[in-house]
1. Among P, Q, considering only distance in nm of label points 7 Å out along Cα→Cβ at positions 170 and 242, which has the greatest calculated value?
2. 19 is what came out when relative contact order in percent (Cα under 8 Å, 6 or more apart) was calculated for one structure; which of P, Q is it?
3. FRET efficiency 1/(1 + (r/R0)^6) of positions 82 and 122 (r between Cβ atoms, R0 = 30 Å, to 0.05) was computed and gave 1.00; which structure, P, Q, did it come from?
4. Output the label of whichever structure in P, Q has the greatest value of mean count of other Cβ atoms within 10 Å over residues 10-17.
5. Hey, mean projected area of the Cα convex hull in nm², for residues 106-193 alone derived from one of P, Q reads 6.2; which structure?
6. Comparing P, Q, where is mean count of other Cβ atoms within 10 Å over residues 186-193 highest?
7. As an exercise: semi-axes √(5λ) of the Cα gyration tensor in Å, calculated from one structure in P, Q, equals 45, 24, 14. Which structure is it?
8. Of structures P, Q, which gives 16.1 when Kirkwood radius over Cα pairs in Å, for residues 66-217 alone is computed from the coordinates?
Structure P
Amino acid sequence: MQSDSHRIDQASLAALPRSPGVYIFKGEGTLPLYIGKSIDIRTRVHSHLRARDEVRMIAQSRKVEFIETAGEIGALLLEARLIKQQSPLFNIRLRRLRNLCSIRLSKHSDFSVTPEIVSGHDVCPGEAENLYGLFGSVHAAQKKLRELAGIHRLCLGLIGLEKIGKRGCFGLQIKTCLGACVGQVDRSEHDLRLLNALDALRVHAWPYRGAVDLIEQQGDWIQKHRVQNWRYLSTWCSKTNQRTQFEQHEFDLDTYKILVKPVMLGTVRIDQI
């Protein structure tokens, strides 16, 4: 669809800035059709107008509103919050808070480790140690464990997905298990392969004692996004000298994904409270 074939108010398109923030496609009613974010709002909106797979959304749109932010992190956080609050018709991801589960490693007296699947109701993702992966269901977590077991030749019995019989696990019989379940391979060697397999899925515990401010600046404009235990609490804006409270009480996977890299890699300015 070309930009001249839509029915979107031209004044709303002309007002779009070339700066970071959130844009909102609206139709005849007050509810949004689609909410997105970009570091260049004008360019991103016009790319929607040319997208062939978005013809239905553009055909229903009548205007585009926007909210500027001082940086990309603020845009991402605002987008995720607005989508969860307003459930736009054409947004598929970020629409629902999920009941997450994770893989936790339990250590035993003989120094062996065993993975177990735990619910987010029973542990606090982002606060607890030894958590790996954030999954939408127990089945998804089990599927990931099976996938890793196949790649790293782990024993399905020792990782809790099968029973171990007198002759070992079934994987030993079909030669997918190296034999840790019957002592053919040292248990510590098996557990090291398990740890290596899970390492890329590590859920990082919050690295600070309390809340911090993530600071973004565009010219003289400063925004401070307050975060604690990967929960997005508020944003202070220098333009209004006010703090907008959000009080995100539950761990949210989308917020964690937005924050974990800039926080852990130190690519954003951080002030401890």
Structure Q
Amino acid sequence: MKIIQVTDLHLVTPGDMLCELDPLKNLQACIANINENHADAELVIFTGDLSDTGGDDTYRALAGELEKLIPPYKLLLGNHDDRSAFLRVFGSVTPEDGFVQSVVNTAEGRLIFLDSLSEGFVEGRLDEARQAWLKRRLAEAADKPVFLFLHHPPFPMFMPLIDGLGLVEADALYALLREHGNVRHIFVGHAHRPVAGSWRGIPISVIRGTNHQNALDFTPDRIMTTLEPPAYAIVFIDRDMVIVHSHDFLDRTAAYR
């Protein structure tokens, strides 16, 4: 199974710039690149911060671009998003327990898409309602493998300011995943960094956003924005492995021979 992960679009009003970049043009380039190279993907998953402002106009712009995307897609929310505005524009999305979360069953296992947005806060939350929802979805998976997608990392990356803005209820999340016992991978966004490793024995991966990035800087009191290339991930999953490629889709150096 091939899936694509895209994250942190940070769309603003069309025509406006963010960090001296045009988030909408970058998204258009991302979608064109996916269509050209990965039209056979089973699913494209956008892991939050679809909008930078939470404005209806940003979600309308996103909806227009997604009409051009060949593979099917799933949308998750991040801390910059506005749940009500998103649902106004994406009227076909049915909330579960009031949140933008769902599951997809595949031949390789169950994909779970978790809403970690706590509106008004940068940190992600997994309150009792979302924990109960996740517990039910894990129980339904029985002994099948589970692959979890959410915006906020529940694990540290040793970048102090970013680590303080992750998922607050990380311990509660781990307890649920440990109870299921067959969680193969956790995919997140939020950090605007390419990061891979494991958290309490569960493999994890993070990718860059499609607009601006955060610098590789371990200084305790700052987060620096960089213009490193935007990226998306190409993920291959089968019974034996999960392989994640990070693709810099606007890296012009890749064109040389």
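Bear in mind that the values in this text are calculations on the coordinates, not laboratory data. Just so it is clear, the model here is predicted, and its values are computed rather than measured. Cβ atoms are built from the backbone, for glycine too; each structure is taken alone.
1. Checked P, Q; max of distance in nm of label points 7 Å out along Cα→Cβ at positions 170 and 242 sits with P.
2. Only one of P, Q returns 19 for relative contact order in percent (Cα under 8 Å, 6 or more apart), namely Q.
3. Values: P: 0.50; Q: 1.00.
It was calculated from structure Q.
4. On the way: P: 13.2; Q: 16.9.
For this comparison of mean count of other Cβ atoms within 10 Å over residues 10-17, the top structure is Q.
5. P
6. Largest value of mean count of other Cβ atoms within 10 Å over residues 186-193: Q.
7. P
8. It must be structure Q, since only it matches.
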